1. Tell me which structure, out of P, Q, gives -7500 once helix-only ellipticity at 222 nm (-39500 (n - 2.57) for each DSSP H run of 4 or more, over all residues; to 500) is calculated.
2. Given that distance in nm of label points 7 Å out along Cα→Cβ at positions 60 and 156, derived from a single structure, equals 2.4, which label among P, Q identifies that structure?
3. A value of 1.7 was derived for distance in nm of label points 7 Å out along Cα→Cβ at positions 108 and 148; which structure in P, Q was it taken from?
4. Determine which structure produced the value 28 for relative contact order in percent (Cα under 8 Å, 6 or more apart), calculated from the coordinates; the candidates are P, Q.
Structure P
Amino acid sequence: MTAGSSSHVTHGFGPVWDDRSRVLILGSIPSPSSREAGFYYMFPRNRFWPVLAALFEQPVPEPDPAVRAKFALNHRIALWDVIQECDIHGASDASITNAVPTDIAGLLDHAPIGTVFTTGRKAGQLYRRYCLPNLEEKGYRPTMINLPSTSPANAAMNLADLIKAYHPIRKVLDDEEPNRQDTRIDFGK
């Protein structure tokens, strides 16, 4: 790849979920570090895992895919990405073109997920553009909440800011009951 050029990349690994998953956290597409490791948010300076650990008042899980998958599943969190394959320059979400979405509806066929969180502005835009129409067509209407990116490129937010911004995940999980049909959330007051 030459400077300024894009590469065609495929996701490379599947979603993390089980029949207890109540929320789905979606990134855009795995970074080069995550694709190499075969798991989500594996770039050492990405703050995703420290943020989740703080939300649940637990130590940051070791950078081992099995340990991190268990951490997510223990907290009823499913992980995936919006894009299955695309053209991208490095890890720059802004450079994504020719996107092919993942099958979020297929996942919701099997997991009782009521809320989808997207991590970063671009992930939210891609979700609304590529995934939401398919979900609605299939009768799924999960609540969608866009969160800020935990990437080090989001230098405007420090760790404390991100933990506060990600608190809705904890609120949804604390309030969630299995088989709950009401997907309205009020973060007021």
Structure Q
Amino acid sequence: MSTGNALRVGIFVFDGAEELDVVGPYEVLAAWSKISPLHPEVVTFSWDGGGIRCAKGLCLVPDLAAPEVGPLHVLVYPGGHGTRALAADPEHLAWVREMREQTPLMTSVCTGALVYAAAGLLSGRTATTHWSAFDELVAFDPSVLADDESRYVDDGDVVTSAGVSAGIDMALHLVARLDSVDVARAVRREIQYDPAPPI
């Protein structure tokens, strides 16, 4: 499916999504849209377009419903405890496979990789997820080559990140890949992201 000329990034949101898995990449990608001459469009969407409650209680109102989202260049699929029900839902997995056919770059944060594995997107690929979910990942698909050291894994048309805050790193990588390293550095400066944990 043609995605047109303008870059479009969609972030799928759902009940039980981990807050930072959603808003971390969103912050990076929205700053990219503001800074870059490419001005990518960044949208959020839920299955039915309704509001969702994240894993720790944050409520979000998405821009669109899944049937309305249209062609995307990039899909961002967050993690969170809500992924387990989605990974067991045949209708949802069929939709993920359909999106895979239409979307040049599929990405996941944290346990979003479990849904991708359940849908068969990670077969024979190197991927990562939250540190606590590697057993689940390979249970969904034993052929997945689990990388438990990297913050994110770029395997061409599929990019996965480790848990929670790693989604920010992955999103910055996407900016560098789709735009330029200089723009990614400008985004990092804009959001003042310079990790130096106090403990």
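All of the numbers you see were taken from the coordinates with simple rules; none came from a lab. A quick note: this is a predicted structure, and the numbers were derived from the prediction, not measured. Cβ atoms are built from the backbone, for glycine too; each structure is taken alone.
1. P
2. Details: P: 2.4; Q: 2.9.
Traced to structure P.
3. Numbers: P: 2.8; Q: 1.7.
Value 1.7 for distance in nm of label points 7 Å out along Cα→Cβ at positions 108 and 148 corresponds to Q out of P, Q.
4. On the way: P: 28; Q: 21.
Here the read-out was taken from P.
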